[in-house]
Structure 1
Amino acid sequence: MKEFKEPTLEERRLQALKAKQAQLEAARAKAPSNDPKFAERQAARAQASEARDTRARDRKAQREAEAKRKVIAEAEQEAARVRALEAAKKAREAEAVAAAARKVATELEQKKERDARYAARKARTKKK
């Protein structure tokens, strides 16, 4: 039987280098870029990616437009609320003026009635 010969450091290094080269060649042979349909798949992926980006831009533009519409609607609602408050304030002021006028008229009427009663009492006392 032959004696076992231990490989030297240089032989082991070369053997490892050959093994790495063999793995690299095997990987290159299996690389998807060698596949004839690879370019088609890449083009389909690029097209899908572009379509996805377009849809995302459209959604973003739609969200921005909706946000603008919402801001405008809120501003219109706020303006309507302010106008309603001003109208209510004017109505309260008009009611207060009308109430004051009624009170003054009532007081004048009461004064006339009181004066009439006083004059009638005076007239009764003078007749006696």
Structure 2
Amino acid sequence: MDAVGNPVYLQLSAGNVNDCKAAIDVLSHVELAGNMVIGDRGYDSDEIMLYIEDQEARHTIPPRSNRNYQRPYDRDLYKKRHLVENFFNKLKHFRRVATRYDKLASSFFAFVLLASISILCKQ
């Protein structure tokens, strides 16, 4: 998502795969240099944070509660993460996306893209 909540890159993964497994692949399709990456606790892994730092970007990802070192993060900036949640909420207003009627991943993803375009056109 960009700074106003518009999607920059969408990728479909299997439903049983944790989001953090695909995070670096998704981030590799976006220009990160000089930008801020905001993520929830699920993305708190050393591998993801090192990748972001290697791309000369900064991150605001709260540490998981089981971390030995509870690193600081910008709580006010973290509140901007709601823009991502708002977009997914709008996507789920499309019944076909929310209930996943399509059997094929390609048709489901095509409709997700179509729904995303519809959301962006309404702005």
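Structure notes:
- Origin of the derived value 2.6 (distance in nm of label points 7 Å out along Cα→Cβ at positions 11 and 107; candidates 1, 2): 2
- If Rg and Dmax of the Cα atoms in Å is computed and equals 15.6, 45, the structure in 1, 2: 2
- Test item: distance in nm of label points 7 Å out along Cα→Cβ at positions 35 and 115 calculated as 11.2, pick one of 1, 2: 1
- Here helix-only ellipticity at 222 nm (-39500 (n - 2.57) for each DSSP H run of 4 or more, over all residues; to 500) was derived from just one of the structures 1, 2, and that gives -12500; the source is 2.
- Structure (1, 2) behind the derived value 10.0 of mean count of other Cβ atoms within 10 Å over residues 19-26: 1
- In this comparison of 1, 2, the computed figure 7.5 for distance in nm of label points 7 Å out along Cα→Cβ at positions 3 and 59 is attributed to 1.
- Structure from which 2.9 was derived, distance in nm of label points 7 Å out along Cα→Cβ at positions 27 and 43, options 1, 2: 1
Each value in this text was obtained by applying a stated rule to the coordinates, not by laboratory testing. Just so we're clear, the structure is a prediction, and the values are computed from it rather than from any experiment. Cβ atoms are built from the backbone, for glycine too; each structure is taken alone.
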